[in-house]
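Below: a set of structures, written as structure tokens.
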Structure 1
Amino acid sequence: MAEPRKYRYKVTLRISHPSLRPEQITATLGVEPDRSWTVGQPRKTPKGSPLPGEYKNCYWSHSFPTPSDGELEAFVLGVLNSLSTHADTFRGVADTGGQVELFIGLFMEASNVELYFNTGLHAKCAELGVCLYLDIYDPDRPEADAA
């Protein structure tokens, strides 16, 4: 029997750019964002409370439904494969001052978690122009689930 996974995760495609409007990203990818804003709009918390200042860039994000029994590497590779048709768009974002990333929120359920990302996954990220961004949450901090 396989050892149970010692973490949960959430994977989100995030795109930021100085001027590319969220509506353009939505139309190109054909996926609705979970969160988005345009440069110059008043800043807000994820729950909608006002924050001081204005956004300095445009932003678009979409979280992928995460299986309860899937391994992270296989899931991320599947997401990258599903995004392959948008490689030119992603490279164009980077070439014009923006960034495309797969944000991985990793919620540890043990003090030691081992992850492995093979070279095929790295190559797929490079091919698409997508960066990996890991944010790791300590199992002893209950506020980590709020992320």
Structure 2
Amino acid sequence: MKAARVVSGLNEATIPLEHGYVTEIGVLIRTINDFLADILYMEEVHQKGTATVDQQTFLDEFFAQEDFDVQAMLKDSKRPWRVSRKHIHASSARILQPENPDPVRKMVATIDIAFSKYVHGEFLTIMELYAGGYQAGFT
């Protein structure tokens, strides 16, 4: 199912690309990256033959039929069963480079952070829209 979202995201990216909407492509790339990391996270289960507690929680969360109780959400909006993206990044690194996963983990986390700026509408990514490639602060 996550692979279907990857394909859908790649197909969606062609439309804003044709019209020069780079920021929207950044948002799509971030979501595609998340889906690919999720796939690798579960691939580790197939390789090992068993799931960690976090991987089982991830699966349970994915298939949960969640009812939204507004009153309960107003009291506590945290989702206690959320698996940390750090765990997913570490798993991706172990799959992609089992003999030395740390540099890959850092790279995966860096990509995630870079594209988060588009998702969360940070100043410089918004300025790219209005200032035609405003680059202050990018190194």
Of the structures labelled 1, 2, one was used to calculate Rg and Dmax of the Cα atoms in Å, for residues 18-81 alone, giving 16.6, 46. Name it.
2
Identity of the structure behind 158 (criterion: volume of the Cα convex hull per residue in Å³, calculated), options 1, 2
2
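So if we calculate relative contact order in percent (Cα under 8 Å, 6 or more apart) for every structure here (1, 2), which label has the highest result? All intermediate terms of the calculation are to be shown ahead of the outcome.
Working: 1: 30; 2: 26.
Of structures 1, 2, the maximum of relative contact order in percent (Cα under 8 Å, 6 or more apart) occurs in 1.
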Given 2.2 for distance in nm of label points 7 Å out along Cα→Cβ at positions 34 and 58, calculated: source structure among 1, 2
1
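Taking distance in nm of label points 7 Å out along Cα→Cβ at positions 10 and 114 as the quantity of interest, name the structure among 1, 2 where it is greatest.
Greatest value across 1, 2: structure 1.
To which of 1, 2 does the computed value 12.4 (mean count of other Cβ atoms within 10 Å over residues 42-49) belong?
Traced to structure 2.
With helix-only ellipticity at 222 nm (-39500 (n - 2.57) for each DSSP H run of 4 or more, over all residues; to 500) derived from the coordinates and found to be -7500, which of 1, 2 does the value describe? Walk me through the numbers before you get to the answer.
On the way: 1: -7500; 2: -23500.
Derived from 1, not from the others.
All of the numbers you see were taken from the coordinates with simple rules; none came from a lab. Note that this is a predicted model, so its numbers are computed, not measured. Cβ atoms are built from the backbone, for glycine too; each structure is taken alone.
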